[in-house]
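Below you'll find the structures, each written out as structure tokens.
Every number in this text was worked out from the coordinates using simple rules, so none of it is lab data. As the structure is a computational prediction, the values presented were derived from the model and not from experiment. Cβ atoms are built from the backbone, for glycine too; each structure is taken alone.
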Structure P
Amino acid sequence: MTPDAPAPPSPLERRKPDYAGGGIVNLMASIIQARGGRSDYPQLTLMPALEPARATNILLLVIDGLGADWLAEHSPQGILHRHQVGTMTTVFPSTTATAITSFLTGDGPLQHGLTGWYTWFAELACVMTVLPGVPRYGGVPYRKAGIDPRRLFGHRSVFDRIRTRALVVSPNRIARSDFNLAHTGAAQVLPYADLHDLFRQSARALRRDRVPKYLYCYWPDLDSIGHHQGMGSAAAVAHLQQIEQALADFLVAAAGTDTLVLVTADHGQLDTGPADLIDLADHPDLADCLALPLCGEPRAAFCYLRLGRERPFLDYCRGPLGDLVEVCPSRDLMDAGYFGLGPAHPRFTERIGDYCLLPRGRRILRQLLPFEQPKPLIGQHGGLSRTELLVPLCALRA
């Protein structure tokens, strides 16, 4: 390199989700097959279906935001790390809207077609916030707008694939949301009030009778603390201790039920600061190339280009933004298996745009709609870094 040559862009820490035996979709394949169902994905190498099949009950606890490296750093002697059997990758984008849908369906993003907090639904002519079920600009949820979410998504839930009784243990505020009810199928829904109530209801359900069961439990508060206070905060570490103590107490309460308790997460988080923000308000030449606001996630933004604006878009991404983002054709990521294996959802290519912007380092992208107020968050996820992508798999017995 000559002295006057520009420095190369900082490398992007990019990993690829594992759908062939090392990811959360493969864990779901093992669970589905252990409960008498069928999955199109390979079983999890760490835990083939034969092992969970031996237990009368299987309980899957998904702790939102619990990354594998963060767990090892902040509770190396805790009950979860002591019972960790390995790590898995989550899906891409590494975010709740996409990963939780994989937990609830057993499908990869390529099949279920939900590609981030903001997903473009061409059939609705709208960018949706898929979990609350409202348009990005605001409004009412799916059913109040006259939309049947079951028909809109077209997903078959895990609970309709298996042959044993199923229960979904979910926070009060979302237990009967349009999104949840579209994905719980034949399962009984048990709303809970707090962490203690989550485990109390789970133990009661396990003891109610001796028939085989599958319980899916979801705990969101670690993720929320990470977003607002940071995963490096004392509050996040203290909350992990609360979770581990509650889990230990639950194992005592559920002792003798012959239950395999599996604990994992939908993604990890990394902490960001104001200097990491790439605001499209500061890059009007780039924003001018877009036909839609950025979709997906701040760590993996899908770009829909205006006709004839591809060359200016690429020139800007590789020029002024070259040190800040990596630009990838979305179809290339799809063909390379970042979203899953096998046949694609019929609308999948509509939902990943023309290009994906992957911010380098800890950077994030933001584009506000008119009248939208910024909501600064510290913890972020959605990208392909190790911190976001690797989640633990812990196995305990009750």
Structure Q
Amino acid sequence: MPGVLEGIRVLDFGRYIAGPFCAALLGDLGAEVIRIERREGGEDRGIIPVGTGPDGGGALFLAMNRNKRGMTLDPGSPKGREIVRKLVATADVVVANLPPSVLRALALDLDSLRQIKPDIILTTATGFGAGGPLSHKHGFDGIGQAMSGAVYLSGTPEQPIMLKLSWVDFGTACLSAFGTLAALMERGKTGGGQKVEGALLRTAIAFGNATLIEQAMTQVNRVATVNRAFNTAPSDIYKCSDGWIITTVIGPSMFRRWTRMIGEEQWLNDPRFRDDQSRADHGAIISERMSRWCAERSCAEALAALEEAQIVAGEVYSPQQALDDEHIRAAGLLVGREFPGLDEPLPLAPTPIDLSETPGTYRRRAPLVGEHTDEILREIGYGDAEIAALRAEEVV
């Protein structure tokens, strides 16, 4: 089955998450993606090593770079620039989450790319976005988490906590892919390309917008309450006899069922618990009661009772428990994939959105360092002797 983006060529100069995962999502949908990295391999290749060797990649690289061919190149050298120009002439999209100054230095900015391919789409992501005094600064996921207020509101007032999963990076990657699809649709109408620009701080601010609206309108000045929610209760993580569960009760009907389940139906007439916000304002009382109820039960017993009461709940898993979970496996949320040098398949997550008629597909594992360099160079007109000379000159 052909992918939605079959016939679209993407050049991926990205690194770490925001650019590479954006390009991987486009690849999942059928685009031909060429990952271009420095001659010794990109700085993101070895992060979270899992035993694939120096030419393989760490866990981050393996997840971010499926459905890509890989080539190595020094894009700053004169002959490297010429190779980039020839590649751009064949491309539809360039993905490069690099600072604007680096884009200009490598002639990967929109003006330079348009001189080669007028209808090119440049998809880029920065730390802070354009137009402000911090626009020139580099940024990572944690900066977006911290400056959006998310870190301040997590953990305790004495110890802010950053989430270990890079939700700002991944959110920016998904939004960048969304913007690229929109730009391709527009190009189909007008024939013109454009720049698609994501930013880590922009993503974090957008995802946390409701909290910022609440602060601006009410001056509530919230502080961290560990896992207890700000706007409803019970909504917390609770310890059972053999582990932890999370549950969230929203709305009067679910709260009524919860009070019946734990034997506190008199709370339905208590003005402290009259609505979601009132319950959240007195959430410490509610969480303490729920904690006592959970402590008397195993996770399985608590979850069974909550399910019977039609209350949303789930177990807090370790990474190993997530790997072992029957539903995660049965639903195909992780799929075993072979990789050179590894005895066991890698548990890779497929395209994280399902399309009924044109689903994302897994066609290629992440490339080894420079695995397809010669193949790609031949496609743009280089002969074997020229390729050998480029290698001797350390251009590729």
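Ranked by mean count of other Cβ atoms within 10 Å over residues 151-158, which of P, Q sits at the highest value?
On the way: P: 18.5; Q: 14.0.
That would be structure P.
In this comparison of P, Q, the computed figure 17.3, 55 for Rg and Dmax of the Cα atoms in Å, for residues 63-158 alone is attributed to Q.
So P(r) over Cα pairs in 5 Å bins from 0, in percent, for residues 183-230 alone, computed for just one structure, reads 5, 15, 14, 16, 12, 10, 8, 7, 8, 6, 1; which one of P, Q is that? The value was obtained from structure Q.
Work out which structure the value -8000 belongs to, where helix-only ellipticity at 222 nm (-39500 (n - 2.57) for each DSSP H run of 4 or more, over all residues; to 500) was derived from one of P, Q. Kindly include the intermediate steps, with their values, before the conclusion.
On the way: P: -8000; Q: -11500.
Working through the options, I get structure P.
Taking mean count of other Cβ atoms within 10 Å over residues 87-94 as the criterion, the highest value among P, Q goes to P. Supply the structure label, taken from P, Q, corresponding to mean count of other Cβ atoms within 10 Å over residues 319-326 with the calculated value 16.4. Going label by label, the one that fits is P. Suppose distance in nm of label points 7 Å out along Cα→Cβ at positions 215 and 311 works out to 3.1; of P, Q, which structure was it derived from? Computed on structure Q. For the set P, Q, ranking by FRET efficiency 1/(1 + (r/R0)^6) of positions 143 and 199 (r between Cβ atoms, R0 = 25 Å, to 0.05) places Q highest. So FRET efficiency 1/(1 + (r/R0)^6) of positions 167 and 303 (r between Cβ atoms, R0 = 41 Å, to 0.05), computed for just one structure, reads 0.50; which one of P, Q is that? So the calculation was done on P. P(r) over Cα pairs in 20 Å bins from 0, in percent was computed and gave 28, 58, 14, 1; which structure, P, Q, did it come from? Among P, Q, the structure yielding 28, 58, 14, 1 for P(r) over Cα pairs in 20 Å bins from 0, in percent is P. Using FRET efficiency 1/(1 + (r/R0)^6) of positions 327 and 383 (r between Cβ atoms, R0 = 35 Å, to 0.05) as the calculated read-out, with 0.10 as its value, let me know the right label among P, Q. Corresponding structure: Q.
Between structures P, Q, the calculation of relative contact order in percent (Cα under 8 Å, 6 or more apart) yields its largest number for P.
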